[in-house]
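Computed from the coordinates by the stated procedures, all read-outs in this text should not be read as laboratory data. Model, not experiment: these values are computed from the prediction. Cβ atoms are built from the backbone, for glycine too; each structure is taken alone.
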Structure I
Amino acid sequence: MDKYAVLGNPIEHSRSPFIHNNFAKNSNQEMEYGKILCPLDKFVETVNEFKKDGGKGLNVTVPFKEEALKYADVVLPRAQRAGAGNTLKFEDGKVYVDNTDGAGIVWDFLRLGWVLKDKSILILGAGGACKGILGPILDEEPKQITIANRTFEKAQLLTKQSSKIVATTYDDLNIQNHQYDLIINSTSCSLHGELPNISEDILKKATYVYDLMYASKDTIFIEKAKELGICNVADGLGMLVGQAALSFKLWRNVEPNATETLELLRKSIK
């Protein structure tokens, strides 16, 4: 039976096995999908062992996405653009790397009916999560993307991708007090029960609010947005399923029913 897995550290919390095993069941694919806790200094050895054992592909999560890019023989365009990989495919003696994160969030926006064209977007945080989603969001032709980060230099590096991207710090963001159609929290603050450093005045003016993090109940960021009267809110569970569906298609050349799996996953975590 073909073997796949998600690899990361930590990994125990991962929902990927639930998602991919559901995809496989519903599309009659003979495969198994597990999870691998990878020692922080043993990425290459762990992947080599999995491959040697007959593994066909891996999802790669934090903190190994940049290492996944370096490991591959063939870097596919989305991974090249993001500067990181989340999907490895082993085929014909070669290792291919892709990044399905950004396309996954765009899939979720389409599912939600949120149109990005000509919209003003604010992304909080300039780390790996922001890098992964930036390119595909740009492809949706927004009016402008503002990236706010604690340090200006880190956000400014990302402006090289497009003249539509501007960088700022949280302090300047809160002083400027602009209005944004969509605010995306790409920081990990919600995992720690903390809010990113954005004023309520800015948050409450948004039409759409999205948190890349997810939990069994509303994240603190989503909770705050609802409290401020914003109706169009979503967490990152849809993005998780969307990016998984694209990985699955890369491996199996089959398009799974992502919407149905998302509904089942939402029920399971509640």
Structure II
Amino acid sequence: MDPRETGTVLDRIVADRRVRLAEDQQKRDVMSLRSRIASLNAPVSFEARLREGRKATPARARLRLIAEIKRASPSKGVFDADLNAGKQARAYAEAGAAAISVLTEPDHFKGTVEDLAAARAFVIDNADRPAILRKDFIFDPYQVIEARAFGADALLLIVALLEPASLKELIRMARAYEMEPLVEVHDEQEVEAALEAGARVIGVNNRNLHTFTEDLATTERLAPLITPHATLVAESAIKVAEDADRMARAGASAILVGEALVLSGNVDAKARELMLVGVPA
């Protein structure tokens, strides 16, 4: 499957991702990935986690939290080069996160699929564990199988990168491996494409990929098109309780936050703040 040209930073990231993908396929063929999958326990429901939370979700939380393991970004550079994915995942799980997002892109975000496996290994394997999301630039079926083999319960699919037929096929394939995609959109046309492809969980990215500016009004504008049909996740630009409150009022069931948590110095307190624990609607 060939990804689309977007005229944004995504094109450079995908060009580098193609090189890494070829290297990964040389190291681990599909047969070896399927052998890994056969040894894993069944995934947990990503969609259910975002709607219902966990027993460990703090009482009176208004939002579910997808807490992200993120060392760096193209727009803001390195946050924490020494971040330990396993320990960070455990901290997120103990803070009551509904899901843990693991960036596995190596060149621009400094992540690996080994981070995904480490996050999964450090989360206690019980019925209440957080869902594990692979966040990457996915355009090839191999990456779907690889996500499951390294412990993912869900994966990110970016509408801007994918032709409609490819998006639909990758959603179908993810579900065949018992994963539910987080389908990311940026505008009205992409919402329509996501719904047409059958997305059940849609993430609105508040970052403009052309300018890198962030605007919470993006979620507020697109939410009415999404919430009657799919679970809404707000992504990017969510740093404090006031930001989270805007997203909750717009209709988001969950928020995806990386930078604010990684830099917080107190994961538990920041997670409670962003989940709006005890904050009236």
Structure III
Amino acid sequence: MARSPLVPLHNPGCPTALSIAGHELVAFSISGVSTYVMAPAMDACFDLGHCPVEAARLRSVLLSHVHQDHSLGVVRHRALRQMWGDSPSRVFVPHESRDALVAVLRAFEAMEQREPSTTLDQDVIGVRAGETFALSKRLSVEAFSVAHRITSLGYTVSERRRSLKPEFEGLPGLELKAARERGEELYDHRTHRALTYIGDSTIETLERATDLGDCDVLWLEATHVGKTDPAVSARYGHTHLDELVALFRARPALFGRAHIVLKHWSMRYGRSEIEQAIERVPRALARRMTALL
């Protein structure tokens, strides 16, 4: 049998499954090709440069920005869900890019000679930095500004958790029921920051941050490695792996408790070049880091 001419590293149909801190995630990210992160338990995708069938099963899409390698999958996402008779895609996008994205989706309706969607205007939701919105009954999302070549946002997903108050622990069910009927509050509620997603970004986003590491999983980009000049990264709105290492050495507390997933490698590198660069990362960072390959 002939060998496939496709290179898995650069094939968006070959994502990687990750299990981190109790979160099951599936992702692919190569600069200029496609970036997407599927979070099934959240019923959401973060960016969608390519739309696997599995991604279309998830209702919400949170776009960091509208460069094609991060947003083109939205067209297929909406079409597949419509074909299946599912509820319409719910797309969150930086406010400044919202109308342009709607125009693209309307253009596809016209090209395909379909009736204009009556819900599109409400399905594509413009988001501003600093806004918080509900992803579900238990999940909320805070949007924040990200430094890139065009308007971009990062997203932090928080989960509302509850635990039985100490004074009720160990009580029989009938006593708990009685307390509930008396109107007593049985549970303490707290907010747990589960995931922070940053799409394309310069190191500036991290340098000005204070609490981005306060989450289970932190998605960061490391487009360039090795001998590529970090000035090239900055010019195109990206981050060099060496910049992340330097920042970690200078301000380790910034990375908090998060497990870091690095993504968005440049197409100019093969797998071995990326792996060699990762081998040079300090152990303190490497042991809490996953390279998306």
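Some notes on this structure:
- Looking at FRET efficiency 1/(1 + (r/R0)^6) of positions 84 and 196 (r between Cβ atoms, R0 = 35 Å, to 0.05) over structures I, II, III, structure I comes out largest.
- P(r) over Cα pairs in 5 Å bins from 0, in percent, for residues 68-155 alone from the coordinates reads 3, 14, 21, 20, 18, 12, 7, 4, 1; which among I, II, III: I
- Between structures I, II, III, the greatest calculated value of distance in nm of label points 7 Å out along Cα→Cβ at positions 44 and 124 is seen in I.
- Value 45, 34, 21, calculated as Cα extents along the principal axes in Å, for residues 28-91 alone, assigned to which of I, II, III: II
- Parent structure of the calculated result 7, 32, 40, 19, 2, 0, given that P(r) over Cα pairs in 10 Å bins from 0, in percent is the read-out and I, II, III the choices: II
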